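A.B. asks: Quick heads-up: structures coming right below.
Every read-out reported here was derived from the displayed coordinates using simple, explicitly stated rules and does not represent laboratory data. Quick caveat, the model's predicted, so the values are computed rather than measured. Cβ atoms are built from the backbone, for glycine too; each structure is taken alone.
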Structure P
């Protein structure tokens, strides 16, 4: 008789994460930019840490831009933006559109729903 090995708590957490990160991407169409942004509902904690660090330092706008840079993907899953795009996104993007896009891709991480963001 073969004994079934039980998963440790860390193995269970890792299995859940692998399942979530490898799932289908969602898509949000930014009408004003005529751009489809693909995203996942979960990200590595190291990416979230960068965003939280900026928020904690009172740099809310920079945190939003950072979230767009690290989370926005193309259809193949490649990043749409590079770290070098940060300056342009901070100074040359319509803030209202940027906030809507960020609200859409961060819905799972914030209390702002997509419907609420679209009403603004």
Structure Q
């Protein structure tokens, strides 16, 4: 494990996550949306959609814009970078970035660290 953060929470096995699909987890009382990519890396952002107010981002669509891996909201289709949480397309509204969470895969288990807020 990486010692750069204080707490890591085991949330699931890597095999529990379907590539290119989201899954929700509760980490220290916070809802997190996890995404396993085709290369078996795992990214995590807040589950709360800041535009709709619903906890639905794990149901969003994973894709790419150029070489940036993105998440599109299932509600109003805003687009964020899955790696940084930066809002790339706010659909004409004020951009709102997402909190991201560091993720490590160790021995086939997925661990999530404390949120990183932009």
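A.B. asks: Starting from the value 29, 27, 14: which structure in P, Q was Cα extents along the principal axes in Å, for residues 28-83 alone calculated from?
C.D. replies: Of the structures listed, the value fits Q.
A.B. asks: Here is a follow-up. Ranked by FRET efficiency 1/(1 + (r/R0)^6) of positions 36 and 92 (r between Cβ atoms, R0 = 30 Å, to 0.05), which of P, Q sits at the highest value?
C.D. replies: Going through P, Q one by one, FRET efficiency 1/(1 + (r/R0)^6) of positions 36 and 92 (r between Cβ atoms, R0 = 30 Å, to 0.05) peaks for structure P.
A.B. asks: By the measure relative contact order in percent (Cα under 8 Å, 6 or more apart), tell me the structure among P, Q with the highest figure.
C.D. replies: Between P, Q, the highest calculated value is found for Q.
A.B. asks: I have 0 for helix-only ellipticity at 222 nm (-39500 (n - 2.57) for each DSSP H run of 4 or more, over all residues; to 500), calculated from one of the structures P, Q. Which structure is it?
C.D. replies: Checking each candidate, the match is Q.
A.B. asks: Now for a different question. When log10 I(q)/I(0) by the Debye sum over Cα atoms at q = 0.13, 0.14, 0.17 Å⁻¹ is calculated, the result is -0.56, -0.63, -0.88; to which of the structures P, Q does this value belong?
C.D. replies: That value comes from structure P.
A.B. asks: Matching task: 2.7 is the computed value of distance in nm of label points 7 Å out along Cα→Cβ at positions 44 and 76. Pick the structure from P, Q.
C.D. replies: Working through the options, I get structure Q.
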